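**Q** Next up: the structures, one after another.
A short reminder: the numbers here are calculations on the coordinates, not readings from a lab. Since we're looking at a predicted model, the values are computed, not measured. Cβ atoms are built from the backbone, for glycine too; each structure is taken alone.
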Structure 1
Amino acid sequence: MKGRIVDDFNSSHWQDIALLTDSSDIVNGHGRLLRSLGFGDDDYPGNVVDVLLRIVKKDPANLDKLLAYVDNTLGDNSEFISAQPSARRITFAPSVFAVPEVELRNDLVAVMMPFAGFDAVYTAIKNACSDTGLDCLRADDIWDESTFIQDIVNLIFQARIVVCDFTKRNPNVFYETGIAHTLGKTVVPISQALTDIPSDLQHHRALPYLANSEGLQKLRVDLAARLTTIATRPQSADNKALHRR
């Protein structure tokens, strides 16, 4: 909040705050706040903090008033990487990979699966996406970053839906599923054996399939139906969370 006020507030905003929080004495009586704002002085950010602390100390309920005013007046600068707004918002700063600077795509399905021996499975998934009018990418389809994990995170971040194949309990898929769930993506689990799905995830409905031609054709049909259900419902119905830019 402090950063947004420093960047975007003018004297009129401060007068609104003074009236809203009954703090005209604090705002207008501060020796440096409005002066440093008007002259662009280096101490303005510190004066902002000082005034905000005094306003909240006067009445803790003023904090909610300040937050609401900033969001309503300056707009909410949160970016929804998932479709269900949350009552709580979190900011996180991962250290293993960077928060992606990529655009979100509602038509993108990201696929997390083993690579070796799974080309036919991936073809069935791509066909299901095509049948639904969705684009489909796997991590080995892209090479934009210097590290593989960053390409994976970028792909998950962009997608609305993430298909995860738990066949053979691939640890990379487990890790990638955790990222997808943390980012609030709609995850569609599939597996050749439902026993390959770890207990923490067994409460999620999964699509079982057989790795023969008939089984892969059925996977194409079943997955297309699932994707259609997700893609055609309002995003607010997705099981997703909010991430602040």
Structure 2
Amino acid sequence: MSDSQLQAGTRKSELERNLAQINEAVAQAAKSAGRRSDDITVVAVTKTWPAADVRLLSDLGVTEFAENKAQELMAKQEVCADLALNWHFVGQLQRNKVKQVASVARCIESVDRPELVVALQERVQRDGLGPVTCLVQVSLDHDRVAGRAGVAADQAARLADQVAAADGLELGGVMGVAPRGGDARIAFETLKRVSEEISDQHRSATIISAGMSGDFVTAIKAGATHIRLGSALLGERVGFVR
């Protein structure tokens, strides 16, 4: 067996252990919340990690993957095009990257402003890409923080209406990131309340994407249906090498 095969085997064992620990934590959190663990989807956030890890996780049964940069999303999708994967985009999406992201991501979790909805609709219709699922990213920060995206909670329903009315887009639900140094439980409960307000008007908008490696248990207890895991699954970040 070659050194590269040994390294791949070691890495796969590491990922398998991490995934087993995550699945156990998800099951316990779901049980304590009176929920089914099968109703919670793990989205592997593979930013900075190589496409080889995507393949290994796919071998282990993971099908949902996310990136936060358009270039990295495009590169990994191309390398892993033979795999049956669903790609999510979770970063701040600029208008000049809409074409790239919409052509690859089946779920764009970071829709946070009306002009982005317009740009996505135009691109999806022009290229015949639809339907693309969109989540309304809700700001859970008490005050606006530079570099942090998201529509204000009291404006989320209006933006959701715009997504739902856009040809080629499907309103999937909401996404949020807990505030830095804040109470994640309160933040995720706010997101759940916004989700309920939106789903009262749009029955298919059932996704609540909330929780990352450090707070996914709290997110599950607050109603998250999708959790976005990076370091808990893949380890500490390293420089991206493809």
Structure 3
Amino acid sequence: MFMEERHAEILRLLAEQGRISNAEIQELFQISYDSAKRDLRLLEEQGLLKRTHGGAIPVRQVGANVIKDLAPDERVREVKENYLAIAKRAVQEIAENDVVYITNASVGFLMAQNMGEVSCTVVTNSIAIAENLRKKENITVLLAGGEMQKNGCFYDSFALSMISRLRFDKCFVTSACVSAKFGLSIQKSRSVELTNAVINNSKTVYGLYTVEKIGFDSVISICPANKLHYIITDSEASEDDLVQFEEMGIKIKAAQ
């Protein structure tokens, strides 16, 4: 098989599967590890894919993958194992008596499902997350309310006013994408003000990002990346991307 044919097949598999590993390329085409890495590097240079640690993922368009207006618990049905790993790693950062904000995204719902016995106060703008935590005796829940959106979350001036009056030991936030140059970014503007209020009122800010979100830009910038103190991500994140964040003073925590 010619290299061009192999490249075409790699791209076909990538489009079909959503990711491909160096090991998979080696096995499928009976080539060396270095050859597999070179194939991915050449395809990345042509803008046809994005390399990760140990493989590659598709190039993401700026306006792609707009999330349907679903509640966090409804979106969880579609998430992958790396979301769960990141959520579990994030929960480990919560200490006794902490006051924390948990993102209304699906990874936040997974955090709520995996909260342990640590006594803490959780602030959220999601009914689904609040309901999930409601019966946990060790957790005090504050729900930032107002005019409820179809996804069971609150973003309006009432929710913003409440968030502005609070101070957090830690906040756990996410967005559609994050990059060193464009920062945290998203498709819709409705959560920009609230996310910034949470970040500005937090002692420590954790960004929760799967490999599919790192190094890409969405439509609207929320804030610069250096507003984050930590990024919790999965083991496949590109070392090149992570080094850029580390050079900004952001510490990386890997989910297992």
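**Q** FRET efficiency 1/(1 + (r/R0)^6) of positions 40 and 56 (r between Cβ atoms, R0 = 25 Å, to 0.05) was computed and gave 0.45; which structure, 1, 2, 3, did it come from?
**A** This figure was derived from 1.
**Q** Using distance in nm of label points 7 Å out along Cα→Cβ at positions 136 and 232 as the calculated read-out, with 1.1 as its value, let me know the right label among 1, 2, 3.
**A** 3
**Q** Out of 1, 2, 3, choose the structure whose coordinates give relative contact order in percent (Cα under 8 Å, 6 or more apart) equal to 24 when calculated.
**A** Only structure 1 yields this read-out.
**Q** Suppose Rg/Rh (Cα atoms, Kirkwood Rh) works out to 0.97; of 1, 2, 3, which structure was it derived from?
**A** 2
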